[in-house]
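Take a look at the structures listed below.
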Structure 1
């Protein structure tokens with residue numbers, strides 16, 4: 001009887017630990033890295049509390065184990081450290097990669113006990129309100145190697161924690177260029193999505209793919225839209241969330257107040273993001289706070305779509321203002337309205353030039369293969 005590929009693997013065993021396998025960028029990156037480990041001949045393990053991406057993880061050839069690593073209870077975290085130490089022994093783990101703070105503490109204690117190298121990834125500029133929270137956050141800088149997902153995050157680490165810069169590795173997130181490719185999106189997919197959302201046929205589509213929370217800047221975008229002289233547009237905000245949300249009601253009231261009724265479509269979820277980008281005239285990310293990386297602007301550029309983002313955090317790196325998109329100050333409706341006016345007035349030649357620059361920029365700097373190769377290189381560096 002033929003053994004499963006995972007059992008036949010002769011390479012190192014790598015364990016990634018995160019709270020849960022939801023549908024966010026961190027979780028997708030975990031699955032992608034696990035698949036790359038298996039493809040390289042290693043054994044990939046992931047410990048979490050579970051989630052919808054477990055199926056994708058197991059399809060990639062990795063092993064998932066449920067453990068209460070999302071808990072911030074100190075006693076549970078300490079017990080998790082013992083569980084992880086036993087798991088490291090039982091499975092011959094060569095390296096542990098922690099991707100979130102609570103499980104990172106358990107991983108740190110287990111790795112020190114078992115003399116196994118720890119890698120951490122800092123995904124955001126964590127808020128530090130008081131010494132206790134600052135100490136809690138510091139675990140993400142205690143790996144033998146600390147991965148920063150952008151230059152912005154690398155600067156944040158060095159400005160806030162006593163970390164040797166030689167152990168920091170800047171590895172931006174990667175985009176699947178086979179999936180986010182304008183040539184791979186059929187007209188039928190775009191028509192189907194447009195019908196599902198009941199969008200008008202004769203409007204330019206302004207697309208905002210952000211969860212419905214105040215820091216993402218929905219109100220700024222609405223105020224900017226109200227300032228536009230042209231009215232041949234509709235705006236789709238994906239990430240509507242809970243229909244009982246107080247913030248959703250605020251947004252709906254602001255839509256009425258600004259005279260934008262009939263132009264704003266708030267939808268909960270999009271299962272075909274490439275088609276959503278492709279049918280858009282412009283993709284807007286008006287976040288009020290710095291994003292650690294900001295995957296959406298990169299995906300949109302990979303699709304050759306014009307992007308407007310606030311020029312802070314990771315977006316200031318991934319979007320080249322005036323070349324692959326527009327960068328505007330945060331919470332500035334006037335500047336955002338000016339950028340929207342310029343984008344919506346682009347002719348075919350202007351759009352084609354921008355699309356070429358944006359797609360080349362992403363291919364060169366933000367492909368998933370580049371991210372995976374760099375991550376495996378960090379593992380190899382420590383294991384060797």
Structure 2
């Protein structure tokens with residue numbers, strides 16, 4: 001059996017070397033996608049346009065304004081007008097929030113009673129609005145502490161695993177899963193479809209090679225190449241985006257190899273059903289990109305989804321790989337803590353490979 005698989009592997013490597021499109025997918029696309037997505041997908045809200053209406057115009061109000069100007073999250077500008085203009089500001093998208101300091105701000109600030117300011121936030125984007133409110137509250141709390149005002153209680157917060165609250169720590173490991181799934185599925189989705197389209201499948205029909213041997217022979221080269229892609233992506237994540245690797249590197253590589261195997265099996269199953277390379281590539285993109293982005297926990301928490309979608313996520317491979325790579329990279333998870341996810345991935349890969357072999361056998365017999 002190995003003697004019949006080796007020529008298939010060698011043939012696939014020769015084709016990859018001569019196919020410029022495949023080489024672009026293997027080496028150029030992963031780094032390009034990681035660079036684009038790594039910078040574009042960012043949940044940190046910055047450069048918030050904050051308009052301030054200062055009716056007080058006292059040293060106390062100037063101190064409060066200076067506190068906002070010193071924050072890295074706000075772009076502050078003074079509105080010389082009235083609160084009636086706020087609607088126009090929001091309608092024209094000139095401001096995300098408006099802070100109104102009342103006339104008696106300085107007087108009430110010197111009294112035991114609470115001092116009030118008004119914050120108006122454009123909540124058409126609810127996530128941004130929540131972030132603006134949180135950042136504003138943090139600036140106000142810092143302002144009170146600097147003036148020696150007694151707060152009703154003190155909260156000491158300890159942030160684990162991502163003390164700087166960088167979005168890249170969360171999204172870049174997820175991008176490893178997304179890119180590996182897309183690239184691996186694309187690579188193998190065209191392999192058998194290409195044989196059908198170019199007419200070389202007939203040559204395979206007259207050779208004494210079993211369907212499973214053809215499947216294995218075509219998967220092995222792409223496992224090797226996709227794993228190299230994974231290492232390349234991991235290097236960029238570590239040394240370009242500075243995402244830490246707290247856990248065992250060998251565990252990450254082993255889990256990555258297993259995930260690549262599952263992704264390649266998905267592409268192979270698509271390839272056995274598709275009649276052309278274009279159809280295979282389109283099906284691979286749809287089946288890999290959308291579920292990985294929307295239903296894996298890559299961006300949206302699975303627990304926040306409707307129950308029916310939570311059940312659907314159980315068949316998405318990236319759902320089981322994301323806790324592994326994020327857990328090992330950021331938390332230092334061990335095999336005992338992620339073993340269940342790896343077991344599910346292994347089961348998925350074997351199942352898909354068997355289905356692909358049976359589907360390919362039926363194709364040959366038809």
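Assuming -20500 is helix-only ellipticity at 222 nm (-39500 (n - 2.57) for each DSSP H run of 4 or more, over all residues; to 500) as calculated from a single structure, say which of 1, 2 it is. Answer by label: 2. Taking volume of the Cα convex hull per residue in Å³ as the criterion, the highest value among 1, 2 goes to 2. Kindly point out which one of 1, 2 the value 0.45 was derived from, the read-out being FRET efficiency 1/(1 + (r/R0)^6) of positions 30 and 302 (r between Cβ atoms, R0 = 25 Å, to 0.05). Source structure for this number: 2.
With respect to relative contact order in percent (Cα under 8 Å, 6 or more apart), the largest value across structures 1, 2 is given by 2.
Since every read-out is calculated from the coordinates, none of them should be taken as a lab result. Quantities reported herein were computed from a predicted structural model and do not represent experimental measurements. Cβ atoms are built from the backbone, for glycine too; each structure is taken alone.
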